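Below: a set of structures, written as structure tokens.
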Structure P
Amino acid sequence: MSDFTVLFSLWAFIILMVGTPGPANLLAMSAGSQFGFYKCLPFNFGLTLGKILLNIAMGLGLGVLLVNFTTFQNVIKFIGAGYMIYLALKSWNINIKNNEGKPDIGWKQGILVHPLNPKAWVMTLIAWTEFGPQLGSFTLQIIIITCSFAIVQTFVHNLWSLLGAILSRTLSNSVILSRALILLTIVVILWAVLI
């Protein structure tokens, strides 16, 4: 396979995996609907930074633990689900119309989402096992895979936050929208844990 074909395939995979609804995207959308686009940027930065750290750890061999030790896999899965549900429920009673202050969700909360997200583990593991060996040296693999995820995630998470902000402004009852997004996020998280 040519270098271009490998890169194209990797990017197509990343765009499809990162762009689809999952816990991180729904958390970004929910935050966008509650706080507006600009106030979500620190949270989205944390999401991207967390995925960068996960990719580096996966490249350094953390994926071996995930594949070989199902207990480790289950611990990460349930801790992650609990944390993401906590983040979603944290904003259940926020008064969106009067929310002038700083959001209670920032980069520190975002940085933990992907390392605790089963979907993120699966997509990074697939990227490393299917595309990594074809990219050349280990240094190139780290740079290409990590930067590719970071670029796509920066764009996609911000897009989901923007969509949430637009929906909140467009729909007359943003509290109902916000709570519906929170419930949808929880359903997706539970679905991801149970599969």
Structure Q
Amino acid sequence: MTDDIVIARTRQWLETAVIGLNLCPFAKAVYVKQQVRYAVSHARHLDAFLDELEAELRLLADADPAQVDTTLLIHPTLFGDFDVFVDLIASAEDVLTDLQLEGTLQLAHFHPRYVFEGSDPDDVANCTNRAPYPTLHLLREASIARAADAFPDPAAIYQRNVDLLQDLGVEGWEALAENWAEKRNPR
């Protein structure tokens, strides 16, 4: 699978689910302004991936926000097992801390089989963090703060998303996910 296909499917998920369902009301602006960086990792083991994460965190921290405001670091093959991905999240947070970028950047995480702790795996609310591939989202805290200031009630976003996905249902989510499914040719 080529990087172009991985990025195309990720973009389709971003357009259809994240922006299309307004799961993140802050995503559309950076997407429209083409300030989203897509980085596809080919690391063969955790340490190599963490090295790539470090490089991407440094790049984002040093970049002009008008050019690159956020990064999606995607690994289509290494972290297919969700439990392994959960372990990665802790290591990724350690990299952020070691670089002394807490308060400047933060991480969000997405996975095709994402399950919130304590949730039933079939709970449609898990879909808020489901993406075509295991993905770390590198975000600028200043951008999040600006967007949150412009949003009337940022704390209500998660509950609105859960309500929306419950209305959509598992079948509705699966139909939507056909837009970025591997068997489909990305545009």
Structure R
Amino acid sequence: MTALIEVSLSWLFKNAKGHDAKSFFKGPAFANLQEKQEVIVTAPECGPTNSVLGVEYTHDGAGKFPALRWEAPPQILSQVKEWLLVSEDPDAFLPTPICHGIYLGIPPTKTSVEPADFEVEDPSKSLLKGGFHYGRSRNGSVYIPPRPLLNHGPHRYFFEVIALKEQLDPSLLTATTTREQIAGAIVGKVLGWGMWVGIAERKWK
């Protein structure tokens, strides 16, 4: 896509942002939580939530996945059987957030991820070197680095960590499962969640 086309699309869809209401954590699986048990998610190398992502974390650089750390509240920690990690852009001009990556089967003892964890170990099983599995992003890759349209303003990138009280069906782990399939599969299984937000913007110079 040429820069001129991108800028034109940005102008046409300048108000098509903020699709937070259709974010993953707004799905049915989260509707029945009596109170939010917040999982504290941090990105030590990037800064506090709502920090601007360095170029190395975007499509214009190396496209690294941010190193994340998370901590569950004590009242649910012993109940966690699995973690789920979702990355999405709610400010894209499409009607629903773009799924940049979705990762399942993260062991309960694993409470951090590094960029190297997202290298593929076994594509036939959708298995990553971090010991967990990847679902289907919007373009089918393991992870889509941030690349907002030129001149569309700042985009927020949600990195959501969800604590599950039951393990997902093993068949889902190896099937490059979609965001929608996973959203249905976790109904009744969510203990709590939290997120870290990174910001990216591209300007036509």
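We did not get these values from a lab; they are worked out from the coordinates using the rules stated. Since the model is a prediction, treat every value here as computed from it, not as a measurement.
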Rg/Rh (Cα atoms, Kirkwood Rh) derived as 1.00 - corresponding label from P, Q, R: P
Structures P, Q, R compared on relative contact order in percent (Cα under 8 Å, 6 or more apart): the greatest is P
Of the structures labelled P, Q, R, which one yields -24500 when helix-only ellipticity at 222 nm (-39500 (n - 2.57) for each DSSP H run of 4 or more, over all residues; to 500) is computed from its coordinates? P
